[in-house]
Structure P
């Protein structure tokens, strides 16, 4: 098939999953054109049948607000005509599904008009979609898509309840290439992180936004450290990073909490870890948790959103009440103190990711859904 995939280029889950899907589909023989304002964070060159289409945004000082939407729409129209796209797959409801809707109507008089698929990732519903300033546009853009997917059952329910969407929403979870995402120890990195009597390495990965509650990560780590000598590695960047760095210093932990910024290759860092913390206030899926699990790192996370769909409590990790800081710390101590428990959780997590969330399992679900959409067999529209 000839497919255009639209996404943001940022480190967040929607851009990562869209880029990985583009690569996976191209390797399976489809012609894929990835459309974004910048080269995506996880982009890899030299993949056959995969091209990058940049959205060029003009600068008109008196015409600011709709520039990205209009430029994106124009790019989609151009690419659809030049490449004879069969599907435009928008990752994120607004503005990407909105642009896909506009492009489809501009192309309506053409011989071949691509079908539109929208994948909901979370923030487009839980934050943007819940804002009265955007709610009607988000709901309309979703309803007018030829096909809709959500990355978790939780997000599907949130969308249907908060926006009163009547369309059928197919749940297709996020995925990993498990041939790549597996434990790859780096002895030198592990040795550096375990200097000065450190017995364990704890890791957190996020975009350091308020929903990730990085201050709570520090609080949980502080409680664990009272019982076990350990070190915390904070991976990522975002608006709450500087406050977290100050808080670590205020706790007197600056020497054992390391902020390493965004890392293109997370696998060595995760492979050096003994525990992964994700105490978010909301996660529509929890891709960071899935990446840690695939690398054999036990995860302690909040019982919110889609995380319980990813983590089986007590079997492939632990999920706790989002306000149970003491409970998260206790689960962390339990894992770090018991080598048999840690091994059991790690092995079960790796096996579960490969069984339920590998690219070999999930990408064919997208392929089948595209075929349904093109054939007009999706329900509700």
Structure Q
């Protein structure tokens, strides 16, 4: 099945203006999408720095003169790659477009300097969304996204066994190759223990001190290893929103996995992770396309009142509070509390099909996850 990614046309349009950096998790479809974009050009060329003959062409600038699109894959592995790209972009012909993609490390290294400032647009490619998978006309898409996650290969696998085989290899390669390649000094036993602990802690507040005590390492090391997993697009964290919220908690992030299939837990935690990925994708989409600075957060006070997600706009204002349930349609008490006290818009998303309800007194709507993300 040929799924079209929602970013396709926007990336194509931005390529006409500047370089485009395409970033996101490993095996999420960046190379596949890049090669789809090649069909829009007359003389495109794909150069992968991991391939020797391509590496020599890159180093010597030996691509054909008629090239109208160059895709640089894994270029971040080249020494001084940012200065190299700056030179290529500044000297290129007006009809030559440049797409740079690779592992998540590209995003990390991009922030290390500003030699490319003003020369690129960035686009995040994240797992498949509900909208992108609707083309399958399958009534069990939500169930499949919860159990298999939104990475194309396991999602489209013929059966659950093939999907799980992919995931086992994926998780192992992330830890054995990507993490080790990215960090020169690392305790792999401790890293694996942290990884497995996070798999079982999705949606919960993370305490660096508690994890450190259980594993026998310092909280600083725990923080560094979790930051490393974030940098490699394996996990993402959301932090509590504190502005204007009395007695708000100022730390303790919650952790989610880009691949919902990696979550170890009950249906509730997996459903919450899937919704977190969908919401993050939505906000990154708006940020990339419209130049906004939306963020995903949550609300939790010191006395235990908590709402799963808060959509925060560029002005650091909450646009919507979202609570996730598997079946319960009765409004969560914490959601009702924050909506009543601060006049926010509230949404309770339910996994099971449900009648849409609106409590006009407190501006809270109940809706199925499927309908909300359609």
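Read the figures in this text as sums done on the coordinates, not as results from a lab. Source: prediction; values computed, not measured. Cβ atoms are built from the backbone, for glycine too; each structure is taken alone.
Below are the figures for this structure:
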read-out	value
Which of P, Q leads on distance in nm of label points 7 Å out along Cα→Cβ at positions 31 and 215, largest value	P
Structure (P, Q) behind the derived value 2.8 of distance in nm of label points 7 Å out along Cα→Cβ at positions 135 and 351	Q
Highest-scoring label, criterion being Rg/Rh (Cα atoms, Kirkwood Rh), for residues 71-278 alone, among P, Q	P
Top of P, Q by distance in nm of label points 7 Å out along Cα→Cβ at positions 183 and 263, largest first	Q
